[in-house]
Structure I
């Protein structure tokens with residue numbers, strides 16, 4: 001059918017066709033109204049999704065889990081990342097949750113496995129936690145090696161270091177690390193949590209495996 005108001009032989013413009021499509025009603029609503037409602041619904045969903053995401057990205061949420069509060073959080077208290085002369089704190093998500101959105105979502109998906117083990121009670125006692133501690137630490141160390149200590153570098157970067165204001169030992173080590181391409185976790189294991197038993201052997205094994213794979 002042709003538009004009665006359209007001159008014979010002349011097709012309506014694309015703009016007119018699009019506008020007509022938006023005004024064309026369904027049984028109750030026009031397509032335009034449906035699109036507006038869909039847009040508003042999408043904005044509401046996206047806002048709610050991000051609000052929930054950030055709610056689970058706080059120190060308070062992390063330590064609401066007994067396993068974390070009774071173990072690693074208590075060890076973190078009083079460390080340089082918790083209390084220092086500048087008053088700048090690095091909390092659980094600062095060190096363990098990526099800031100880039102795509103990596104943050106990936107980490108949240110991985111956390112579903114942690115929720116499962118929370119339900120199963122895998123480390124719900126100190127004894128169970130200590131038995132799993134080395135493996136848990138190795139998982140974190142491996143991840144940080146793979147990401148070049150990405151979360152550490154949110155605050156610390158070689159380019160921002162003023163080596164002249166560091167202690168002599170730190171100057172030497174940081175200078176060597178920069179030249180050799182080392183990453184933060186290579187030297188700073190146990191900076192906020194106690195090292196598990198067997199940590200040094202595990203570190204040597206991790207480095208040997210890493211070098212064999214990445215430095216061929």
Structure II
């Protein structure tokens with residue numbers, strides 16, 4: 001089964017609250033975002049956004065240039081169905097992030113729990129190079145991954161754990177001014193998952 005087929009199956013067979021990563025409201029991501037007080041027309045992308053409610057929160061705040069990228073067409077359709085008429089205010093892209101050719105640069109790049117599925121050095125390097133090309137000078141990236149105290153798998157797939165130090169080292173070439181926190185996510189099943197969230201600013 002290909003990676004895309006795997007995620008299509010997940011989003012076809014499981015409802016929101018049957019998936020461990022579900023959040024009614026993306027509190028940590030939004031705290032990182034709102035601290036920046038970015039202009040309403042800034043280009044924002046949610047990488048691996050699936051049917052996350054991050055896009056809802058951005059639209060609620062009046063942001064007008066929101067992009068959602070996910071490998072699963074089913075995930076994108078679920079998000080569109082949930083948003084209804086508001087879905088037309090979002091740029092939707094179905095595809096693998098490593099094959100993504102951005103049509104614009106972004107002032108804010110968000111990735112909660114997609115980056116840690118890249119486990120080979122080649123995949124990781126390609127992702128970081130893409131982020132460096134795609135984020136505007138002085139723009140921001142927020143990455144959330146399983147921490148070294150978190151799970152070693154998600155949805156049956158191997159992941160790569162990170163600490164604040166190790167993720168900082170990965171992004172040090174093109175980014176600086178970092179802020180990292182440890183975060184505990186409570187799943188819909190009342191279990192917990194340990195995350196590390198980091199925000200970096202693209203070097204000018």
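Taken together, the values in this text are just the output of simple stated rules run on the coordinates, not laboratory data. Predicted, not measured: the structure shown is a model, and the values here were computed from it. Cβ atoms are built from the backbone, for glycine too; each structure is taken alone.
Thinking of I, II, which structure, once semi-axes √(5λ) of the Cα gyration tensor in Å is computed, gives back 22, 21, 17?
Working: I: 53, 24, 18; II: 22, 21, 17.
The read-out was computed on structure II.
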Label whose coordinates, when helix-only ellipticity at 222 nm (-39500 (n - 2.57) for each DSSP H run of 4 or more, over all residues; to 500) is calculated, return -18000 (choices I, II): I
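Taking mean count of other Cβ atoms within 10 Å over residues 36-43 as the criterion, which structure among I, II has the greatest value? Don't skip to the end; give the middle numbers.
Details: I: 10.5; II: 13.6.
Once mean count of other Cβ atoms within 10 Å over residues 36-43 is tallied for I, II, the winner is II.
Between structures I, II, where is distance in nm of label points 7 Å out along Cα→Cβ at positions 84 and 140 highest? Provide the component values of the computation, followed by the final result.
Details: I: 1.6; II: 3.0.
Once distance in nm of label points 7 Å out along Cα→Cβ at positions 84 and 140 is worked out for each structure, II has the highest.
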